[in-house]
Structure I
């Protein structure tokens, strides 16, 4: 388990049974605190309050949905200088909301959490999208929608911009699909944030920290069967055989598909044989 206090663990566990709309920024900060303890939580909470207040003050002139989107961009990207970190994109700090606040730069999903937080604080309907490879947020007002790119200064994206983003990440043959405009749950947004950390840790062969990240994800998403399999694989990599066996058994209880059961059952038996 990653370093962190019992208070964050209890609070993150409480999210497991919560509705789909979560306190996203607060949850992301709690997850960041689980990884390191060198910041004062009050500082980050105060900064969120400043962002909310600045958006509120600027929103009086916003007469339509485009105006609201422009307010978010002018405050978060303009006044406070948040931007996407294109230069050191794979830096772990870009998915740690504490460090994103300190450095004013990060990954699309981390920046998107700030946009969603500030918009919802005004009572606006803000959602993350299931857009592949590049996290986007959607501002809804009645039947009107504005899709915002937090990584690129809060720019409003139309079909040409979305097509360009898609082809940049999925290849020239990729085309926009209705599924790309679908909203995802707040829990999925947090999982996407943490997946960025986990993947970078695995690439760096920092398996103990990667396991801690998966365990933190299980605090608020214990019903995600794939996480139990990942916990099993990482525990096995670290020769934590009993923990690996327990995680794989939990995975098999939660995923009843034949495609999941056969290879996992084989691996599970191999691990049990190693204990004999």
Structure II
């Protein structure tokens, strides 16, 4: 068998170069045949003869086992069960072709551009559908040494946070042990306060209020913190937090509307051209 397999590999390699017009039969199970081309596609040219021979033998065995099991299944399953399975196969085939065609049709026609104005209008009209399931907040903080001589000016800049303050804080940022100044991002309180070594609600709940500046000090460091805004669970989610979700909802709705119109047009066109009639 090993010699036969190695001979087959030589044949496969040669045939790749010569592009034969006929396809050689490699194995048979009853009236089902395995052809050379099916195996050739699964053999890498970089494999050694021994590795290729093993892959070929495994492929042949796997194919034979599948055919033998299928024959036994067809022989042993009762006709009614086979009829049900054939109906499932037809339904799956039809669904697969239709879904693939619809996706290609949509891809060529659907407008994926959703403007900010459209998103804001949809959000305004559907706010109650976007309530939060957890608390959210956005804020900023600076961690610095307790002995830092710029504490007063840094605190003022962090609280006011206009363009000049941002530039000032950026110019002295090397003095900070860490910082988070991007306060446009909505975070869970556990995430934000976890950076301040207060990861549990008991440790940060009293600080969780909008437009609030405070200091937290431990033995080594001082945290200057400004909570910009807090949204509580069951309140309406901020639009910036759900913007991507809103866009996807609107795109899905757009696609669904187009598919519904597509279905209507198909029937109308078939009736008009006398391809479909209800008898």
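Out of I, II, which structure matches 1.07 when Cα Rg over 2.2 N^0.38 Å is calculated? This figure was derived from I.
Computing FRET efficiency 1/(1 + (r/R0)^6) of positions 48 and 96 (r between Cβ atoms, R0 = 41 Å, to 0.05) across structures I, II gives 0.60 for structure II.
Taking mean count of other Cβ atoms within 10 Å over residues 24-31 as the criterion, the highest value among I, II goes to I.
Coordinate-derived values only; no laboratory data. From a predicted model like this one, the values you see are computed outputs, not experimental measurements. Cβ atoms are built from the backbone, for glycine too; each structure is taken alone.
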